[in-house]
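Since every read-out is calculated from the coordinates, none of them should be taken as a lab result. Everything numeric here is computed off the predicted structure, so don't read it as measured data. Cβ atoms are built from the backbone, for glycine too; each structure is taken alone.
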Structure P
Amino acid sequence: MGNKQCILITGASRGLGYHLHQLYAERGWTTFPLVRRESAAAGLRDAWGERCHPIVADVSNDECMPKITEVLYRHTQHLNVVVNNAGIGGRTYTISDITAGEVLDLLQAHCLGAIRCTQAVLPLLQAAKHAKIVNVTSRLGSMTKNAAGGFSDGQFSYSYRIAKAAQNMFTLCLEQELAKNGIAVYSVHPGRLLTGMAADDADTPPAVAASRFVSWLEAADDRASAHCISLEDGEVPW
């Protein structure tokens, strides 16, 4: 199993996660793309061969954890990078329309999903040198930006903003715990992505954001751990 570079990317069937997987696979990394459907996993296996080990799971429930560990422990003894990218969009935009069920669905995917994946692979991260956890966040989770009225025009989902703010708090808590183990924890806003759940002002193709992400992570300073990094313009205030 040697000194190969290994990465787990959740939400790897499309958008940012798909393009991140492609870039790391092209660079010769051993990849563990997490997808929700077997058809997506089969496509990844066919395209990338023996260094690609897809995991079919849904991070929104606890059943994902044994599925993640089963595949990872079969193929590696360490993990260099985890990208917690999986997420879903909100559907409602006013207090009259939002439901507790929608908020819970987004918390399960964005925040609790990142917690589950990190718990599942933590021993493998601890076995690697200078391991990194990257939680893919959004400018919409910034308490500072929301308090300043930056998203007050009614076009942004309550549940998405709540879920990303919760995920940001998880990032801060995790960084404070793992810093002593030499594991860096980052929060990264990849840009205003042109995806199925894009905001009205989206302007960045996922492939472009993925390229920026890879370049950023290669040069990332551990001192940036526990900061919210924007791949557009430097840093997002918490």
Structure Q
Amino acid sequence: MKPLFTLLVLLISLTIMAQIHTDKYATPIGELKVTYITHASVMFQIDGKTIYIDPYTNNKIDFSQFPKADLLLITHEHPDHLDPKAYMKILTTKTKVITTKTVAAIAFPHAEVLANGQQTRWEGIEITAVPAYNIEHKRPDGQFYHPKGIGNGYILSFGTFRVYIAGDTENIPEMSHLGKIDIAFLPKNLPYTMSDEQFIEAAKRIHPEYLYPYHYFSIDRDALRKALPKEIILK
């Protein structure tokens, strides 16, 4: 049974990988390839370098089939974002890791730690950690699923071309002060992140040119498009 199960997992993985789409964007420092993989997993490629955000197997994706990571960004410590089954298959001895204090303590003691509001640079790319937290949805014990100040979202600036990866967050006030955003990845699932209405409000606050929903359980793209400003391109 085990060989058959392994074969089925491989076939599922290959089928999903065949469906993964890559978009290309012109930036001041070269062509940027953007690949939404699954859940909250995103891959960027530019100038021969590969960047991952929160790689996650989702019991479907085999990251051994993907390029090795030059840079790994982890938003927070929850297992669907900090997944050793995924990141161990793309790490090398040269991979740069940027993450939160909590994640570094758990898995990456030599990582560069960024708190909300802090910046760093890597290979000419400016990386800013921004807040990601809940303002409404809580666990049964009354604690927020994502307390303020623990997790990060990230803004990657490829020259003046800026990409926002929101992480696990609701439509927090700080979204109104991110500045120009060309591409935004916003989560949409309850009760952990945003409802459809919060997602739309967040998109209006940020007003990116291109908008990628991610971290969702289900999605009605037609309904979202109708509710969004017409100039925002939903991917």
Structure R
Amino acid sequence: MSTPVRASLMITCLADVLYPEVGERIVRLLRGLGVTVEFPAGQTCCGLPLFNSGYHAAAADVARRTVKIFDEAGYVVVPSGSCAWMVKHEYPGLLKAPAARAAAARLAARTYELSQFLVRVLGRRRFRSAVAGRLTYHDSCHLLRGLHEAESPRALLTELGGVELVELPGSDECCGFGGSFAVRLPEVSTAILDKKLANVEATGADCVVACDAGCLMQMRGGLSRRGSRVRALHLAEVLGEPA
């Protein structure tokens, strides 16, 4: 008998506070695929907001604590390209002590954004859709440019049974969130968002799918203010039972 796959969920701040249903859906999804899912207690922010704001020493403290919390984890699955990027690409450089750096590198090697874990680790692409209608996909900046990942989400959505995937014009363009960018430069953020949502609505899609809670928060808010019928959903919310 093969050894069961173990995975720990790194829930991220926005998913924990604003989108707990995404975390719950990921747990059900992975368990349905035979994965043993764990949730290490005590996890907090990954430190990305601190890092992006220039507080690298404080971000290193968060990284050191997070590495320790997930030290016994098998794979680590993250529902956010930005947080996965932080763990994979910045943790090893933030921690200077050799032992801490080595532990961070081990964690980085085991950490995957959700779509990457499903496609590249589990080799699963075919699911039934949990929603109906036409879908379009937004590439989040960190997932696309940081993790160089555009294929895994599209592989899942292209083969998703029961829906039609239409390509989003400017799918690789930022939605305008950018963490504190949206707060510091709200007028610029809103202009970027307006262009993104106009492109989304032009596709005729019923849902725009993203793999980052920050993008979802930005686009959901904008769609609500426009009175749009389009929903912004996390990838985990549109993946139903394995096909």
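Each of structures P, Q, R was scored by distance in nm of label points 7 Å out along Cα→Cβ at positions 80 and 104; the highest score is held by P.
Could you tell me which structure in P, Q, R was used to calculate Cα extents along the principal axes in Å, for residues 152-223 alone as 34, 23, 17? Going through each structure in turn, the value belongs to Q.
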